Structures are given as C-alpha cells and as structure tokens.
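Heads up, there are several structures right after this.
Laboratory data are not the source of any read-out in this text; all were calculated from the coordinates shown. Predicted, not measured: the structure shown is a model, and the values here were computed from it. Cβ atoms are built from the backbone, for glycine too; each structure is taken alone.
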Structure 1
Amino acid sequence: MLRARLANLQEQIKVAQESLAVAQVQLDNTVIRAPFSGVVIAKSAQPGEMISPISAGGGFTRTGIGTIVDMDSLEIQVDVNESYINRVNPGQPVEATLNAYPDWKIPGEVIAIIPTADRSKATVKVRIAIKTRDPRIVPDMGVRVGFLESKPAGAAPAPTVAGVLVPAEAVRPDGNDSIVFVVADDKKVQRRRVTLGPDVAGQRRVENGLREGERVVLAPPPGLADGQAVRLGDK
C-alpha cells in the first residue's frame, strides 16, 4: 500500500508539473511581442477587446492591435510613367525632395523596379532607398524625386590637369629650355626654368616651375637678367 501511494503521489507531481507548464504557456500568450523594433504609429485595439492572430469571422474580434514602422528601413515608392521607365535602372542615383522641406535635397538610390504596370495610370512603381537617415523623414510624407544620370560602368574619372596658365609672350626660349621671369616682393625678377604643357586658348600651361598667384614679366626684353629691378605698370 505504501509503494502504491508513493507511485500515486509521484504521478500527481508529474500532472502538477505539466499543468504548471500549460499555465506558463497561457501566461506567455498574454504578452504581445513585436516582430521587429520600431515605432507604433497607430493603435487599432482598445482595452477589453478580444484579440486573435487570425480572423474569427465576427465583428467583435480584432486581428491586430497596432501598426509598427521600422524607421531605419523607410523607403520611397514612386510611380514612373511607362514612357520613361527605360531610363531608370537599379542602383541609379536619385535626389529626393520632401514637400515639407523643399530646400532639403535627400540622396537616394533605386532599389528595384516592380515588374508590373498600372494600366489605369500607365505607370510603373519604383522603390528608392534613402541614404540619409533623419527624424524629419516620417511615413506617408509627400515627396518628389529626380533621377540622376548614372556613371557608366568602368568609366575612368575625369583627369585633373595640373599647372598654371600664363600668357604665351611671358615664356622665352633659352636653348632647349623655356624660362619665365617672376617678379618677387622686392620688385626684382627671378629667372625660372619651367616645364611647359599644351597650349590652352592662346596661353601656355606651366606644369612645373611656377605657383598659382605669382606674377610674371610679360614679353621680357632680351637684356633682362636675373635679380634686375623692374617697375610695375598700371596693368
């Protein structure tokens, strides 16, 4: 009898443990967890209403309690006329302007072109990513976008041309070299050997030997020598 009572009590303990687990699950079901971090922008249910994850077929059961927005994943959706959709490509840079802030240009990029068209409006929907995160950007704001020209793939950047431009008559040949006379602060000239580049609109490009802002002697006479004092004209 003692062994039977002991076995009976052990079974009752197991039943109590299982009942506790069921109650814990029911308690956990009363906690509503968001599927992602965000901001609640709309509350659909009120205290006392019944909530169900699926539609119950009646008008007294809510299938949702609110709307959550992930502010870090906001994007722009625009309708592009199908006549111009051939100019839009994924990855193309975009400049967006909110109606509330007309002087603020927001950089963006085309995410994708939705592969369907709206026959009633003859438009195609385009998704655009926002590169600048800002609290002023909120859902359902009015926005205008401008699609910018994308750089061709593999295109090399425009080369930068170094050097300064001087009048062609300021350069004087000296054997195989070219020289100019630079006017120093003490109004004396310094003879400089320079390296010339291609002509630009009647001027000579000096790639080496001159700095921007230095003054040179225009049409130096043959007798002009290094260290000679000069008098500056009105021009």
Structure 2
Amino acid sequence: MIFTNIPKLLKYLPTTLEIAVIAYAASLIVGFLVALVKIKKTKVLYQIVSFYVSFCRGTPIIVQLYATYFGIPMILQLINARFGTHLSSGFIPNIVFALTALSLNDAAYSSEYIRASIESVEAGQREAAHSIGMTTWQTLRRIVIPEAMVVALPSLGNSFINMIKNTSLAFTCAVIELTAGGQLIAGRNYRYFEMYISLAIVYWVITFVLSRVFGLAEKRIRRNEKEVDRRAGNQRAAKELPQA
C-alpha cells in the first residue's frame, strides 16, 4: 500500500517543484538586495530590513502563511475603503499567497548567508578592481559574486532543500501540492499512516537527490577554483624566473 501510493502522489510533484523553484528564485533576489542594504548600512533602510529579517526568522512559517493568506485581502479592502477603488483578492491565485510567504521567509535567511559570503571576499580585491576603473556593479558581478558563491553555495543549497520541505505547508493557502494531495487521497480510504509514510519517502528521495547535486556542484566549483589558483601560481613563478 505504501509504494502503490507513490505513483498517485507524483502527479502533485510538479506543483511542489513549481512553488519551490519560483519562491526560491524570488528569495535569492530579495535576499541579495537585503544583504546589500545591511552591508552598506543605509540608515533608514537598514532599520527596516533588520526588522524584516528579525520578524521572519523569529516567527513560524505557518503563521506567516496564514498572515499572508488572510492579510492580503484585508489590505486590499483597506485600500478600497481609503481610495474608493474596487480591488479584489478573488482574481489572485492561491499559489501567489504561498509563493509570497515562502519567498519572503526564505529571503530573510538567505540574506544572512549572502551577506556573510560577500563580506568574506577580501577588501583588497574590491580595491584593486576599483583601481583599474571598474564600477561598483562591475566589481560585484565579476569579482565579488563569483567568489562569494563558493562560500555561500552549501548554505544556499540547504536553503533550497528546506524550501522543498516548506512547500508541504502551502495547503494553508488552499494550494494542492504533495502533502495536500496525499491528504485528499488518504481521505478516501482513511489509510493516513501509509500515506504519510509514502509522502516521507517521496520527500526523502527528492532531498537526497538535491543534496547530492549540490555536493557535486560544490566540489566542481572548488576544483575549478584550485585549478585557477594553480595556473596563477605557475604564471607568477614563470615571471620570477631569471631571464637568460
């Protein structure tokens, strides 16, 4: 019964992956911007993003999902009452509420990983880039971000795996993904125990495969980095050889 449930669950897998990928991509963008604000320590923005990070990391994700699901319609009602508009949450797909809450929650964590990885890059490299005429954006894109990615990849990989598991709470926003689909199937025959074991197996396989993929990617990046360092060392040694 456990393994016969798995093919039935797999039809809900695309929804789970869609939520995870979109929410994670959005969280990286927001997290990067938040990290830059915290690094630059802009007075007003720094206080705002510090509160945002503290709030998201200090409250349960399920509470944030419920707050988003019920809060956005209330905000639209307040806007309608204030400005006489006719905005309605009825046209917003339920998946948008889940994506909003999951991405904002993960961005609060990702911003700290990204900030720490950017600050790990030696200041001398940034100064050298500026000295040859690179702009701040060019320095970030060509020097800082590639090196910071090596440091941040393990943490960001774990963050994506956690995102996959957090999608199981998207049912709070009336989204039918793996967990909600399993509950619907189990509701027909009341075999909830077997269904939850089937769900555990599916989630475990997904996270196991992802952890292997991120592990291989990290090894490849580090191997390439060592190769670049080796070639740079050989070039320096060749220049230091006495000319014949």
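When helix-only ellipticity at 222 nm (-39500 (n - 2.57) for each DSSP H run of 4 or more, over all residues; to 500) is calculated, the result is -28000; to which of the structures 1, 2 does this value belong?
Details: 1: -4500; 2: -28000.
Source structure: 2.
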*Give the label, chosen from 1, 2, of the structure having the highest value of distance in nm of label points 7 Å out along Cα→Cβ at positions 44 and 148.*
1
*Which structure, out of 1, 2, was relative contact order in percent (Cα under 8 Å, 6 or more apart) derived from, given a value of 12?*
1
*Which structure, out of 1, 2, was distance in nm of label points 7 Å out along Cα→Cβ at positions 52 and 188 calculated from, if the result is 4.3?*
2
*Label whose coordinates, when semi-axes √(5λ) of the Cα gyration tensor in Å, for residues 124-195 alone is calculated, return 57, 19, 10 (choices 1, 2)*: 1
*From which structure (1, 2) was semi-axes √(5λ) of the Cα gyration tensor in Å calculated, if the value obtained is 81, 28, 18?*
1
*asked:* As an exercise: P(r) over Cα pairs in 10 Å bins from 0, in percent, for residues 12-115 alone, calculated from one structure in 1, 2, equals 15, 36, 33, 15, 1. Which structure is it?
replied: 2
*In terms of FRET efficiency 1/(1 + (r/R0)^6) of positions 4 and 100 (r between Cβ atoms, R0 = 35 Å, to 0.05), which of structures 1, 2 is highest?*
2
